[in-house]
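All of the numbers you see were taken from the coordinates with simple rules; none came from a lab. This is a predicted model, so every value here is computed, not measured. Cβ atoms are built from the backbone, for glycine too; each structure is taken alone.
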Structure P
Amino acid sequence: MTSFTDDRVGTLQAFRAVPRTGVIYVTKEAQQRGYRRGGEWCNLGQGQPETRPLSGAPARVEELEIDPADHEYAPVSGLAELREAVAALYNRLYRRGLPSQYSAENVSISGGGRAALTRAVASLGRVNLGHFLPDYTAYEELLDIFRLVSPIPILLSRDQAYGFDAHDLEREILGRGLSSLLLSNPCNPMGKLISGGDLADWIAIARRADCALLLDEFYSHFIWNHGPGETAPLVSAARHVEDVDRDPVVIFDGLTKNWRYPGWRVTWTVAPKQVIEAVESAGSFLDGGGSKPLQRAAIGLMEPEQVLAETRAIQRAFEPKRELMLRRVAEMGLAVDREPDGTFYVFVSLEDLPEPISDGMDFFRAAMERQVICVPGVFFDVNPGRRRVRRLSRFHQRVRLSFGPEIEEVSRGLDRLQAMIDATVSPGP
């Protein structure tokens, strides 16, 4: 009989170290230093909006009545009634008068945004998938675990305020052989928005090139580029799709941000029926489907007038926080490469600060000493498989600050960052 003397036996060598996304990483680091929600800390790294009632918004759901039948599994693709409600909402908001309309068969329900994205990427074939730098931190591991997909980074230029037009898109699709492109719109972390004619041009190019656009629209109601006193329109690629079953446009959204119910983990994918069939099959082995009681409760939240009222309330509550943050970071001597068109984040440059806080990780650690959380910019340098050298990241002198929390917490956090910077620039005796 052969005996094993390998030192690794019993050390769980079969498992790899799985990296955490940016928000999870910084939250865990802060928890080790005593952070708890509702305490004295200021969480400017927060990836969720405040969830308290807002003036003018629909009443918040505070209790659920559960049908005994809903103790059973939900269908992998989601409750038929919710799928129908999501399709009707998109038709009402974005497709009035258009001949091609979404149906329940164009919608799949998932248990969270990452589940929806994972299902979609797992459904892709052996393709080149483009992704932008910077973008949402969770894309990094997502694009690494499915080996059929070859991630192709597309570097956006700070000198051009991270702009990228339809001509750039066509060049990248044709030159790099892209069959799909994943992006957040508005973009997390810097808030860049593609909308109107520009978004229509993107979809037209994707249609001609048969390049699937995977559009993360989780912040699409947090839009700030409108005139004083105006309500910003909701932004979705659904408005510019010609044929809902032929155009290669896949949209992800859910209750997490735009409805301010992150804890519900109810999200959806809107896409051609062929894509929905594929993501449903992927869901059958990846996650098995979402919560049936919460899906049923979400049906009533799909009423268009409720959605519009919630969006108006969001804009009234969050615009003052956006203005506060932009004003205060400017007073601190920090630069912003691009003021956010959407989201509830500001991507801040530390280049003008003295060492050591001119580096994002060092700034983050120093901020924790003041009980403030932020997210270092390197986490948005999406780098599947660590194919590029992390220490060369262009974003190591950036941090993302969130104005997702209540305005009082945002203001306290900014006060503490100001004190931290002042103490570093002009240290006492």
Structure Q
Amino acid sequence: MEEQTETILKIGEEAIDYVIQISALSALPPDQVIAAAVGFRVDNYLMMETHNLGQLIPSRTEQPIIPYKGAIVLEPKVGLHDNVASLDFSSMYPSLMIKYNISPDTLITGKETEDIFEVPEVKHRFRKNPSGFYRIVLTKLIEARKTTKAELKRTAKGDSRYPLLKAREKAVKVMTNAVYGYAGWAGARWYSKEVAESAAALGRETINRAISLAKSLGLTVFYGDTDSLFVNYDEKLVQKFQAEIDRQLGLEINLSEVYKRILFTEAKKKYAGLRTDGQIDIVGLEAVRGDWSNLARDIQNTVLGMVLEDANPSRATAYVQDLTKNLKSKNLRLSSFIIWKTLTKPVEAYEVNAPHVEVAKKMAKDGWPVTAGDKVGFVITKRTGKLFQKAEPHYKVTIEDVDYDYYVRNQIVPAAARILEILGVSEEQLLAAPVSQTSLSVGTKRG
């Protein structure tokens, strides 16, 4: 209990500055702002700005959900690549909305032709002047962020004001970047599908132009997602690329990270990179998902580290094979085998016999009723029957009850294979006896 209390206290200390800053920005109380949907935070912020401008606040009218084409996400170049830079546009969507005055109150629906801007691809038209509501509030937010960042540079990290300024900068950044998506949110007071659709179209055009520019300079584009690009890190070429983005597009693109080595899977938004400081960034892979056991996540983290450090799958494959050969002998703690799954609806509403649903029913009988939104922790045991019949609440299980074969085949091997299959190592090989290191080095893809 003491350990849990200390953990909660540390989480609170890490989060409190940001909570206070996003609360001050949105005028939502601290106990509500974290639980509130992003749309409601933006809604509250815009209401305050409307009041400051002496304008009327529109009523909330729930809109039908009308989908529109979103941002560009490129197909990644699958495999391992050395010396890769990640570059991020600075507030790309807000900057484009400011530049072209994209706002609900500047949208033209009539036949006006004077002093207008027509958005490529979607053909929506907006007045260039006067400044629309979105241009006004976004400009104010971007200026506030610049001011805070400048103050941060002048403040020592040991200064008590530093974490507060850092939290303020993050809160303003989050609010600024949320306005584009807010325009297409069905619950928005300032809803405009045309605005959201236009911002997305301008974003796609900008990324496509940036990709063409990068290639024209001799850079290889490995991957791109929304407002970021991954290219080979040639310092002079990257600096020239940044300068050309500023000159030709009037936008700022910053060097976010340089990776000594990066692994792209065949899926979008799923990659891992070894930074030059030795830390590993993981995006979208099982290691950062909540519905896998700690065992699966720890193993995938270890496999990623080995692959990124070695540039081949040999050591990682031998490590996984050793685990699959006799997992029981490793004497792991029971907590490694707990799987946490969130109930998305009340237990009685489920029509399938899923493990976490059956465990929730057992918990209710034990006096621990759970409902939609609660996380259920369970362990797969050696009991006979179907999978849902083998699942037990984690507090009722001992280490002797664990079905090790299940965890090998359904947690360890899939989590490791998610990485190693890209490098030519199959699930069957991971279940086999360890083989020589040299025989595993083939199949590695390098950029």
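Computed quantities for the displayed model
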| item | result |
| --- | --- |
| At a computed -0.35, -0.79, -1.25 (log10 I(q)/I(0) by the Debye sum over Cα atoms at q = 0.06, 0.09, 0.12 Å⁻¹), which of P, Q | Q |
| Comparison of P, Q by distance in nm of label points 7 Å out along Cα→Cβ at positions 397 and 421 - largest value held by | Q |
| Which entry (P, Q) yields the derived value -10500 for helix-only ellipticity at 222 nm (-39500 (n - 2.57) for each DSSP H run of 4 or more, over all residues; to 500) | P |
| Among P, Q, structure where relative contact order in percent (Cα under 8 Å, 6 or more apart) as derived comes to 17 | Q |
